[in-house]
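These are the structures in question, set out in turn.
Every number here is computed from the coordinates shown, using simple stated rules; none is lab data. Predicted model only: the values in this text are computed from it and were never measured.
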Structure I
Amino acid sequence: MTTIVVAMGEKNEIGFENKLLWHLPTDLKHFKDITSGHPIIMGRKTYESIGKALPNRTNIVVSRKKNWFVEGILIVGSIKEAVKFAKKIDENVFIIGGGNIYEQTIDIADKLEVTLVKADLEADTFFPQINTKVWRKTEETCHEKDEKNQYDFCFQTFERIKTE
């Protein structure tokens, strides 16, 4: 199963100047819980914004940049190549961004794990619109802001609607 994991605001905003728009420790724990032990696919800019390989996961980075090398990660030239490598490691593959990678993979994903952040912030990177003719929300758990999490947010699971 190929799953996209994304945290986005109410207008699908996901980032600004190659940084996340919020710090939500509960969301970071949720992200770690669902991706740990599985291959993750991300774009080069997302990798650079994280700054290091994420532990207990095979980190696969899609980059068109030639002669770019970082120890401890697998660098590939296309989404197709990334998914092929990831599926050899584990049937469950997670795509973690950024905007360009999400646009290229929303049509091949089986599932979306969305953290919908109740915020409207300035952004230059956005998640594609979730088409309700293609995706059905199957789960939702909401959390109110607290001393550690600066915004209200909901964990939402969407599954691709099977076509006959």
Structure II
Amino acid sequence: VCLQVIKAGVETTCKCHGVSGSCTVRTCWRQLSPFHEIGKQLKQKYETSLKVGSTTNEATGEGDISPPKKSIPGHSDQIPRTTDLVYIDDSPSFCLMSRYSPGTSGRKCYKDKNCDSICCGRGHNTQSRVVTRPCQCQVRWCCYVECKQCTQREEVYTCKD
């Protein structure tokens, strides 16, 4: 499914070369869609993915998928199409520590960008700290870079337990 999304987003882009805007030579190339567009499409497929069952023919060893026997709220019992994303097992929660994930407790996040989603609704802590970093760097003849040390206060956001 991922490759289908990527291939569907390939576009041909052309550019003309010539004097005063004439198109004496035309150069064309194939170009992928912007990464964020592909990501949006894959996320949409993930959010509408279908849970299926898995069966194996003992005689031939061939596998097949089938809709689940009982209805799952929010999921369709429809037969998946070749363009659908399917799964057999539910994903574990990546919010809490488990053998699959370290969880998100204490994880650094960006207040206005992703703390709400990364912290799984638990909120975040704010810590103010003073850091010293190189600044106003200049290349000196011949072979070294000279920097001043600047001190600044910054806020660090981490997910609550």
Structure III
Amino acid sequence: MKLKHLEGLLGDLQQFSNPKVDLEQYPTGPHIASRMIYMAENSFDDISGKVVADFGCGCGTLGVASSLLGAEHVVGIDIDPQSLEIASQNAEDLEVGINFIWSDIKNLKLRVYSLHKTTTREHIKRTALRDYGAKSAEVLCELRFDVPQLYKFHKKKEVDVAVDLWRFVP
């Protein structure tokens, strides 16, 4: 599947109508989501034919993208049951099979791709290596993440935030 086609399909997914600030629910937009999963597949062969887990899956965007790029099995895990309802509907709408689990995830022993603000780069690396025992913590690329005005404390309509796409290996 071409990158632009993947981005277009992800653009049609339903997102949070009432995001929860205490869970820091920010939707991963189709532009950044398509590039994250496309890079994981085309640079590292970590999607097609693999088992993919989306921890904190929210509305299921990354899991849906993984399934569309040929993941053998996708599991979406989130602590918020309303998010899982949206994610399940998104998967059904695109006719992809994803298993969703309602759970709080504390300890991971899997390769993880994650987005973090670029300004926290040194802290993230130090914490991953020292506190979580990761064998490697690597910034794959810097991206721009558009954060819309979702919460009352947001002063601007939209903020463009520099984020790093990380790959952590346990």
So log10 I(q)/I(0) by the Debye sum over Cα atoms at q = 0.14, 0.17, 0.20 Å⁻¹, computed for just one structure, reads -0.74, -1.14, -1.57; which one of I, II, III is that? III
A value of 33 was computed for relative contact order in percent (Cα under 8 Å, 6 or more apart); which of I, II, III is the source structure? I
Identity of the structure behind -9000 (criterion: helix-only ellipticity at 222 nm (-39500 (n - 2.57) for each DSSP H run of 4 or more, over all residues; to 500), calculated), options I, II, III: III
